[in-house]
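Some structures to go through are shown next.
Computed from the coordinates by the stated procedures, all read-outs in this text should not be read as laboratory data. These numbers come from a predicted model, not from an experiment. Cβ atoms are built from the backbone, for glycine too; each structure is taken alone.
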Structure P
């Protein structure tokens with residue numbers, strides 16, 4: 001086992017928080033998924049990373065070997081229900097059970113609604129909305145049989161605020177939020193908790209390339225965040241691990257917003273700005 005410090009996402013939880021648990025993280029080889037994978041593995045979980053592109057698996061598998069983590073990888077397109085059903089059966093056979101399902105796979109890019117093609121619309125909804133349901137259904141069935149399990153879905157604050165340029169992703173994430181709350185009420189009797197995390201914009205190479213590719217765009221975005229900066233992927237992942245941990249065992253159907261206050265209402269005047277009182281009489 002490496003003596004390197006634990007990943008930042010795992011620093012707030014006890015060392016063996018997820019010992020003996022098996023977790024599946026879709027899109028777990030890059031961005032937020034990668035940081036959740038690293039955090040779960042460092043806290044004792046056996047983690048399966050599922051991605052459409054096997055090239056995304058290499059770095060985390062190399063790190064796992066170096067640090068003594070139990071991480072495996074499978075190629076999976078969550079848009080295909082037959083593939084998800086087969087994957088669930090194979091993983092349950094191989095590992096005995098999957099305790100934690102993190103639906104993180106996503107697709108997003110900026111495009112005005114009037115220029116968005118039907119193929120692009122269908123692709124994003126297929127990954128985000130359909131994929132979350134297929135994974136929840138097939139892995140949820142074995143959780144129901146065992147009488148316990150957890151599902152964590154990654155959504156976005158624009159699912160309820162709206163945002164120009166992301167009608168495909170916003171619509172899909174809104175559906176996932178409704179799914180989260182519906183499954184939480186439907187499956188609570190089986191001992192299954194279902195929650196969501198809604199990050200605001202956070203720094204990652206993929207987000208920078210797709211969502212603020214032009215010079216100055218990130219600075220303009222940060223100026224709108226009350227806390228004055230973007231989050232890191234590690235920070236967001238830390239809140240995800242909290243919702244999966246025993247510290248939140250009485251929480252279900254919740255959506256935790258992690259956006260530095262970006263989605264809060266705006267004042268009619270800037271904080272600290274003086275206003276002359278009107279003269280009365």
Structure Q
């Protein structure tokens with residue numbers, strides 16, 4: 001594949017990971033109707049169909065990728081790349097699989113996946129990358145062993161956790177230490193620094209309260225459950241396991257940006 005075409009296709013794929021197929025089709029139509037001799041008008045026309053500010057930055061990146069190659073790739077090629085990406089995204093959205101996941105008392109006529117089982121499935125499915133996010137961490141020996149096995153088969157591990165409070169205001173234990181030494185040595189561990197947190201009018205800081213796990217942009221587990229023994233065995237917890245669609249990739253992209261922007265920062269474990 002020629003380099004110009006590959007660069008544009010890669011940029012279209014990145015857009016499709018975040019934007020809906022409907023918006024991609026509208027962008028494609030706007031590009032098809034563009035006169036590339038008047039670039040300011042091209043940008044105005046295309047951005048007019050992208051009302052959401054966060055998405056506009058991504059669209060500008062696509063336009064920049066196209067503009068750098070516009071002599072080799074006409075508007076029809078840029079529009080077709082978006083339509084192909086939209087059609088692919090639409091296919092994956094319609095073929096996604098969802099499973100409800102539960103910790104708590106069993107109800108005979110409502111079969112649900114178990115929380116620890118679902119999390120271990122995500123870890124075992126990872127082939128290249130694994131992202132895990134949790135507020136709390138406590139007594140997770142089987143999960144820790146699964147993480148070590150993932151690393152040993154070549155998976156890049158990234159773990160985001162709530163930072164231990166110096167005075168124990170929110171967590172009564174050290175979340176990083178609770179991961180275990182073997183996981184600490186193998187994973188890139190990130191926290192939300194105090195100086196990057198939103199604060200209330202009373203000066204109270206927000207918490208990293210999200211809980212999710214993503215394997216290779218294709219399997220996503222979102223849950224109320226922390227990485228704790230109680231969450232896996234005793235509490236009432238509920239979540240959803242998502243296979244397929246663009247959602248796993250969107251979550252990874254979101255955390256990539258949080259890390260790139262310094263909102264999540266890696267901590268060195270000694």
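Given structures P, Q, which gives the highest value for distance in nm of label points 7 Å out along Cα→Cβ at positions 20 and 220? Largest one: structure P. For the read-out Rg and Dmax of the Cα atoms in Å, for residues 76-203 alone, a value of 19.7, 60 was computed from one structure; give its label from P, Q. Considering all the candidates, the number was obtained from Q.
For which of P, Q does distance in nm of label points 7 Å out along Cα→Cβ at positions 164 and 188, calculated from the coordinates, equal 2.4? That value comes from structure Q. Can you rank P, Q by Cα Rg over 2.2 N^0.38 Å and just name the one with the largest value? Biggest value here belongs to Q. If you line up P, Q by distance in nm of label points 7 Å out along Cα→Cβ at positions 92 and 156, the top spot, with the largest value, goes to P. Hey, distance in nm of label points 7 Å out along Cα→Cβ at positions 180 and 228 derived from one of P, Q reads 1.9; which structure? For distance in nm of label points 7 Å out along Cα→Cβ at positions 180 and 228, the value 1.9 is produced by structure Q. For the structures shown (P, Q), distance in nm of label points 7 Å out along Cα→Cβ at positions 100 and 124 is largest in P. I have 1.1 for distance in nm of label points 7 Å out along Cα→Cβ at positions 84 and 132, calculated from one of the structures P, Q. Which structure is it? Of the structures listed, the value fits P.
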